[in-house]
Structure I
């Protein structure tokens with residue numbers, strides 16, 4: 001774990017917002033299979049699983065824009081939902097990270113307010129949160145976030161949270177950058193898509209190797 005500011009008064013954190021994919025839910029294989037089919041559909045190169053996880057974009061739109069796909073954002077998301085469902089139907093299913101439920105339960109028990117802000121499709125986010133028994137622990141599930149900076153600001157406004165007292169934790173460099181731009185406390189967790197070294201290079205306020213470590217500092 002890395003603390004950027006060891007003098008920081010951790011009690012100032014009143015709320016924690018979480019990314020979903022790669023942070024609470026390990027859906028990497030299901031998402032990768034959907035992305036492979038999308039690459040075939042648009043006849044663009046597809047990386048190996050290892051390379052894809054290291055370079056994963058914030059959203060399917062961002063990822064396929066980089067590959068030169070000019071379809072609308074709505075079309076890209078619609079195709080992603082179709083192929084993600086095919087992954088599920090084939091038995092390639094996401095799974096909750098082992099420490100997620102315990103960590104969120106402890107944070108909620110300590111009086112912190114919790115929410116989810118994710119680019120994961122809302123319908124799948126809601127279903128998975130119910131399956132993982134996470135839904136009762138959070139005040140809000142905000143999926144389909146195409147612009148996380150604006151989504152984080154919106155969720156803070158909806159819940160009446162002070163952004164400077166709200167921590168956002170995610171597993172990609174884009175989560176850290178979005179939280180910083182939105183004025184939140186930043187945290188990375190290296191359980192998902194991007195490596196610990198890549199997250200560290202973004203200089204988040206906190207960097208963890210598991211969600212349980214988050215419980216120790218807020």
Structure II
């Protein structure tokens with residue numbers, strides 16, 4: 001049986017620092033992960049097939065590129081972002097304005113406590129690479145279930161901590177070519193991520209039985225279609 005290293009929690013919200021402001025972070029993410037954001041959007045559409053004019057909540061949008069990529073493919077969607085970092089909200093708001101989506105709004109908050117959001121307010125929820133920041137995922141999952149409409153849908157993507165040796169080799173090589181020490185942060189995000197089995201156990205423990213958990217070489221996905 002493969003031994004899985006214990007999870008190493010990552011810091012909280014990503015904010016401006018002396019080494020890098022979020023505008024720089026945003027440009028690095030766009031350059032390095034542009035194709036991945038498009039793939040995320042394609043997977044959301046393929047798995048979820050959102051109904052026309054769906055109201056969407058994105059949890060942890062960061063600089064906003066995942067949501068922007070989705071809106072470029074489905075301009076009918078109405079998206080709002082819940083973000084823990086005021087600095088990220090600033091840069092994400094700048095990005096959506098530049099990209100022609102001024103109606104996409106971000107507000108400050110945490111997935112563990114969405115009391116300001118009404119029950120059944122959203123048609124579906126998305127999140128890309130935010131799950132590993134959640135210190136209490138069960139609380140976030142419960143809140144997602146609450147704010148979704150009865151037949152609401154879900155698509156959450158993140159890394160998996162238990163990726164095999166080949167996956168870790170890919171990370172080790174690719175991280176050397178990412179500027180501003182971002183490769184280090186990528187590896188720390190993987191160390192903070194959850195395994196598919198951990199997620200399945202959490203969902204079962206809170207009585208969520210209609211969400212699917214899938215995984216591939218390096219990532220995991222939680223979805224409800």
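Where a number appears in this text, it was derived from the coordinates with a stated rule and is not lab data. Here the structure is a predicted model, which is why all the values come from computation and not from measurement. Cβ atoms are built from the backbone, for glycine too; each structure is taken alone.
Each of I, II could give distance in nm of label points 7 Å out along Cα→Cβ at positions 13 and 189, but the derived value 1.0 comes from I. Given a value of 0.50 for FRET efficiency 1/(1 + (r/R0)^6) of positions 157 and 173 (r between Cβ atoms, R0 = 25 Å, to 0.05), calculated from one of I, II, which structure does it belong to? It must be structure I, since only it matches. Which structure, out of I, II, was mean count of other Cβ atoms within 10 Å over residues 37-44 derived from, given a value of 15.0? Source structure: I. Determine which structure produced the value 21.8 for mean count of other Cβ atoms within 10 Å over residues 77-84, calculated from the coordinates; the candidates are I, II. For mean count of other Cβ atoms within 10 Å over residues 77-84, the value 21.8 is produced by structure II. For the read-out distance in nm of label points 7 Å out along Cα→Cβ at positions 165 and 197, a value of 1.9 was computed from one structure; give its label from I, II. Structure of origin is II. One of I, II was used to calculate relative contact order in percent (Cα under 8 Å, 6 or more apart), giving 30; which? Traced to structure I.
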